[in-house]
Structure I
Amino acid sequence: MDPEIIKYIVLLITGAAIPIITSLISNYTQRKRDILKYKNDRVSELEKREFEEKKEYRLFLIKSIEEIIGLLGIFDHSISITSSVIHSRKKLKIEEYDEVYQKEVEQLIKLKSIILARFPDFYDTVLKIDGCHNRYWGEQRLLLLNDIKTELNEFQIKMDRILEVANETTEEINNLIAKLRKYSESINNKNAT
């Protein structure tokens, strides 16, 4: 074969091969960039989702703390001298007082459920409040059976016991609120970062 023809064929093949090789290199590089971008986007999306889930969970815990503090406020009032005096002055019948107690027990069950499910470290304190609630109910029930006009001394003894239970309850409630406050502050600090 003629060397000029061979030279021409080589030039044709080389000329045609260069765009093909360039295209292959370009496609390979683009594919590598696409894979890297996909991996980066995926990591970014996972981090974003994880951040949002943590944020939602912290908000859920804050709402739970708000609900618990509301329930504690109910018990702080219902297990108090003020509540005792109100019930005594109304001269509630035992059956009426038992109904009040039953409604409070439902709220107490709700409180214990929330604490046990979301803040189990604080459950012992709620059990103490539950015990105070039961003792208060018993003492108040006995007080309602007394006639202050004829049994003043007995009435005073029962009021003293009620005061003791009310003070213990307030102390336990304040203890739990302090723990919840500290927990809430740690949650809010995590939200800030």
Structure II
Amino acid sequence: MKLLFHICCAPCSVAIAQDLLEKPDIKLEGFFYNPNIHPEEELIKRRSAVAAMSEDLNLQVSYDDSCMTDYWRKSLSEDKLARCNVCYALRLDRAAQFARDHGFDAFTTSLLISPWQNHELIREQGEQAASKYHLQFYYEDFRPLYRRGREIARGKNWYMQKFCGCFYSYSESTHPKKPIYFT
């Protein structure tokens, strides 16, 4: 199976990628697409870490560097469930479209590793996008790999973000090491 792996960031992706690359029936390629990331400086940091991961794992990754910060600020409400629903749908739809356009059989996402993401909503959105583009959504509960991914990223000195990514999540984060952005 030719599988496209939607990548949100290196810490959430590395353990999944390692596991999928070991499966003999899967030919894996990555796709970095996260237009929700605020600000663009943060997007660049995350993309750079993914590039380092890609090189370390010898994993081909395609990049769509779209940045839609204004859309998040002007078009989405502060309601977490509503904005996360839009965010998941947007990213998974684009990943599925890319997968179809480049001859993949299926796609999956690193969003399925996070214990803080809405796992069932991600699965639902992934299956809807797969159906729309006549693909399979490769579902696996990757949450057991979460700590391993963080440990690998720390050991490699890859950038490790302190908030989910969007304008609102930046404001909501109380992490003491959150970067200070003036935007």
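Annotations for the structure displayed:
- If helix-only ellipticity at 222 nm (-39500 (n - 2.57) for each DSSP H run of 4 or more, over all residues; to 500) is computed and equals -33000, the structure in I, II: I
- Among I, II, which structure scores highest (criterion: mean count of other Cβ atoms within 10 Å over residues 108-115): II
- Highest-scoring label, criterion being FRET efficiency 1/(1 + (r/R0)^6) of positions 28 and 140 (r between Cβ atoms, R0 = 30 Å, to 0.05), among I, II: II
- Between structures I, II, the greatest calculated value of Rg/Rh (Cα atoms, Kirkwood Rh) is seen in I.
- Test item: relative contact order in percent (Cα under 8 Å, 6 or more apart) calculated as 26, pick one of I, II: I
Laboratory data are not the source of any read-out in this text; all were calculated from the coordinates shown. Just so we're clear, the structure is a prediction, and the values are computed from it rather than from any experiment. Cβ atoms are built from the backbone, for glycine too; each structure is taken alone.
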